[in-house]
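What follows are several structures.
Please treat every number below as a calculation from the coordinates, not as lab data. Fair warning: this is a prediction, and the values are worked out from it, not measured in the lab. Cβ atoms are built from the backbone, for glycine too; each structure is taken alone.
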Structure P
Amino acid sequence: MINAVKKFVKRFATTNNAHRAMRSAQGFAMSVVRMLVLAGVSYIILSPIFGIVSNAFKSISDIYNPLVYLIPEKPTLDNIKYAYLYMDYLPTIIRTFLYTIGMTLLQLLVTSMVGYGFARFRFPGREVLFALVIVTIVIPAQIYTVPLYMQFLYFNIFGFQINLIDTYWSVILLTLTGVGLRSGLYIYIFRQFFRGLPKEIEEAALIDGAGQLRTYITVMLPNAVSAIITVVMFSFVWQYNDTYYASVFMPTINSLSTKLVGVGLVYTARENIRDPNMVRLITNAGIVLTIAPILAVFVALQRYFMEGIERSGIVG
């Protein structure tokens with residue numbers, strides 16, 4: 001009897017160890033697969049960026065050297081210097097940052113108020129209006145650009161026609177009315193976030209004598225920090241990188257992104273260059289100068305951005 005029990009225990013231990021080894025092997029295999037998938041996706045995403053940064057510091061001899069692939073053999077800062085010069089970099093980036101920050105704050109104010117209204121107030125046509133907000137997310141801006149352009153070209157105010165094209169007012173009015181760049185997405189984020197907040201905090205504020213506006217400013221906004229961070233990051237990046245709205249409504253008010261589009265042509269004209277490879281080096285240097293500030297902002301605020309993504313209405 002004792003021997004039978006010993007054999008059973010031994011067989012059970014062997015089977016248990018085999019199952020444990022199998023689970024460990026499966027876990028290791030899944031870890032390897034995940035690592036390979038992440039490495040492949042990371043390579044697809046980062047490979048063009050590495051190529052752009054590499055080309056920004058290559059000399060013309062590196063371009064025609066078949067042995068040089070990613071690391072320049074004769075690195076140079078001439079490309080950065082020419083891009084800095086022909087993009088009029090310092091005044092342009094100051095103007096771009098002031099414009100981007102202003103539009104971001106205005107968009108944050110408007111979309112948070114609209115999102116709060118959709119989340120908390122009931123009024124006739126609410127669902128229809130929110131459906132129109134979703135439509136602005138789905139439909140590309142190019143479809144309704146011509147009517148907007150004509151509206152701003154012959155803008156009527158109190159019977160007087162004013163041309164708002166090539167002024168900041170065209171983009172400001174779009175943002176104030178909640179139809180600015182990606183405003184529909186931000187309204188959706190705030191609406192989803194405010195819907196998830198308990199109504200008791202508003203009711204407590206109303207009992208204390210706070211009105212709707214004061215409740216929104218002193219109670220709801222402080223509780224929406226994660227959504228605010230998410231919208232601020234998205235809005236800042238998209239406003240900074242915008243070339244479409246800027247080129248259509250403000251063609252001569254150059255931002256950094258619009259300067260980048262024409263830096264190759266300016267370099268070709270002023271330096272009398274006909275080699276497309278040299279023009280490509282200058283363009284890549286301009287890209288590096290353009291993405292460097294926004295990358296620094298993202299690195300500085302990465303922790304807050306990720307927290308906002310996890311807790312915002314995108315997840316809810």
Structure Q
Amino acid sequence: MKVLITPTSLKPDIPLPALKALKAFADEIIYNPFGRPLVQHELIELLPDCDGFIAGLDYIDADVINSCNKLKVISRYGAGVDRVDLNAAKAKGIVVCNTPGANSQAVADLTLGLMLSVARKIPSLDAKTKSAEWVRSTGIELYNKTIGILGLGAIGKAVAKRVQGFSMNVLAFDPYIDSEYAKANDITVATIEQIVKNADVISLHLPLTAETRHIINGNLMNSMKKGVIIINTSRGGLIDEDVALKMLKTGHLGGLGLDAFEKEPLGETAFSSFDNVVLTPHTAAHTKEATENMANMAIQNLIYVLSGKECKYTVS
């Protein structure tokens with residue numbers, strides 16, 4: 001039994017019980033040799049003789065999947081499966097599973113951190129103060145503002161609980177929204193159009209699909225309140241970044257907090273010139289607790305499938 005592990009936070013020397021269990025289960029484990037998500041030719045080189053794959057943020061397209069003759073399971077280290085060609089996997093009889101909810105608290109924490117950082121320009125002020133500058137900057141309060149949460153899954157719900165501590169009015173959209181949960185937790189169910197019209201802060205927690213790609217586009221941004229802050233700790237393709245950059249330049253957007261980008265790694269970007277933009281390297285899920293949760297679930301999912309057991313977190 002041979003397994004490839006590509007999440008960069010899973011290394012052979014990390015003392016996780018789940019890794020110990022995997023080492024006892026598998027005959028051979030290959031770890032990510034590059035310290036970043038793997039690209040197509042690297043996966044094609046490493047995967048063909050593997051039985052199982054614990055996948056990080058790699059793009060696993062049809063060519064990669066079709067090169068695998070032994071692979072039985074792709075176990076995502078995380079909830080999102082937008083980087084896996086599910087149709088190709090299904091055609092090859094490869095089970096795809098994920099770890100929903102394992103990192104929700106970690107992502108919600110960073111979401112709040114980005115909101116505060118953008119609203120008060122904390123990173124910019126920190127850098128200037130450390131450079132012996134003593135500047136005055138006027139930010140905005142989150143207290144009593146309206147937040148629109150797009151995607152009320154485990155992460156969206158965790159964000160809603162946190163912002164209510166700031167007495168924020170919570171609007172939420174989700175195509176499969178739990179209306180009873182929303183009512184019980186003082187969350188107003190709203191359309192995207194209602195959120196765009198009323199929200200001072202918009203936080204994205206949707207999966208990236210053909211329907212949600214560039215869901216935050218020029219038409220929506222033009223309809224948003226002047227000065228709105230947009231936070232994205234989900235997937236980069238949800239926002240049309242070119243339009244967002246133009247809206248920042250005109251002042252229509254009040255700021256951006258981005259942990260996910262259309263192209264990753266990000267590299268040089270025009271966003272870095274704005275003190276009301278805070279950028280982090282797709283790190284929302286990277287806490288000690290979330291790493292352990294995701295590792296436990298991803299490894300258990302893989303072992304279950306390879307052992308012929310039913311995996312409750314099967315996506316395809």
Structure R
Amino acid sequence: MRLQQKYRLAIGNGNYSYAIGQSYWGWIRHFIKFHQMQHPEVLGDDHIAQFLSFLAVQRHVSVSTQKQALSALVFLYKNVLHRQKVNLPSWSHAKRPRRLPTVFSILEANLILDQLHGSPKLAALLMYGAGLRLMEVLRLRVKDIDFHRHEIMVRDGKGSKDRRTLLPNKCIGLLQEHINHSSILHEQALAEGVCFVYLPSALNSKYPNAGKELAWQYIFASKQLSREPRTGNIGRHHINERNIQKSVKSAIYQAGINKHASCHTFRHSFATHLLESGYDIRTVQELLGHVSLNTTMIYTHVLNRGGRGVKSPVD
């Protein structure tokens with residue numbers, strides 16, 4: 001069996017997401033190319049350390065990027081090649097720069113939202129109004145919205161964690177429109193005999209009829225049917241995240257905002273503006289889904305108090 005076939009089997013058995021599977025395989029290919037196309041079976045721990053050092057010293061990658069490369073190679077040797085132990089010698093670690101997140105002011109956020117329409121506008125409202133990540137927005141299903149309790153259930157977020165966050169009033173009308181649109185697309189698909197929808201982990205076997213129910217359909221449903229790459233099943237997935245990213249980038253430019261910003265800046269702004277409004281940092285931590293309070297603490301450094309709240313002598 002070829003290495004790639006073994007790898008796909010191991011990824012499938014481990015219930016890893018499709019995105020993680022693609023990312024890990026990319027790093028494995030990079031590792032093989034770095035060592036002149038030698039098979040990983042003939043490479044040892046020293047070769048892994050050399051590759052990690054190359055990423056830090058020559059490529060100047062970030063800490064998180066180097067960690068992802070390490071995770072991919074550890075997975076390769078333990079789960080694919082079944083090597084019992086991976087004992088790495090010392091290697092050059094990527095440096096962790098101290099960078100503060102970019103944040104929109106309330107005025108800037110509203111100026112950008114005014115430039116958006118349709119799905120990009122709803123996605124931006126959910127990122128800014130509820131603190132969701134872009135992929136958490138696009139993976140929302142009809143059943144995840146509780147209009148009566150004004151809650152959004154974020155399923156299988158970063159770190160495979162579920163959490164609840166608030167449902168902004170401004171999103172309700174647009175959400176109902178999107179759900180109605182998803183319902184129409186779903187009925188059309190059922191009439192054509194298409195009843196597949198992607199479910200994570202082992203939920204496919206637990207809920208075999210989920211594809212026939214509106215509750216499991218994506219709110220940001222794609223107009224086009226597509227083939228699930230791992231199973232080959234034809235169904236309706238959510239829209240591509242790049243469409244939202246391009247729309248938000250264009251809206252930032254049109255609004256005249258001269259900041260190095262992206263979709264994720266809305267999430268940073270959500271946290272910062274809640275803290276500025278006096279909400280408890282523990283509450284903000286839970287809404288964001290952070291495991292550590294230290295992660296949330298970064299927003300205390302970008303509150304709307306320039307120069308640590310010190311008043312300049314010239315003022």
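Of structures P, Q, R, which gives 29, 21, 17 when Cα extents along the principal axes in Å, for residues 204-259 alone is computed from the coordinates?
Q
For which of the structures P, Q, R does the calculation of mean count of other Cβ atoms within 10 Å over residues 28-35 return 16.1?
The correct label is R.
When FRET efficiency 1/(1 + (r/R0)^6) of positions 36 and 236 (r between Cβ atoms, R0 = 30 Å, to 0.05) is calculated, the result is 0.10; to which of the structures P, Q, R does this value belong?
Considering all the candidates, the number was obtained from R.
Can you tell which of P, Q, R yields 3.2 when distance in nm of label points 7 Å out along Cα→Cβ at positions 68 and 108 is derived from it?
Of the structures listed, the value fits Q.
One of P, Q, R was used to compute helix-only ellipticity at 222 nm (-39500 (n - 2.57) for each DSSP H run of 4 or more, over all residues; to 500), and the answer was -10000. Which one was it?
Attributed to the structure labelled Q.
While we're here: To which of P, Q, R does the computed value 37, 21, 19 (semi-axes √(5λ) of the Cα gyration tensor in Å) belong?
Source structure: Q.
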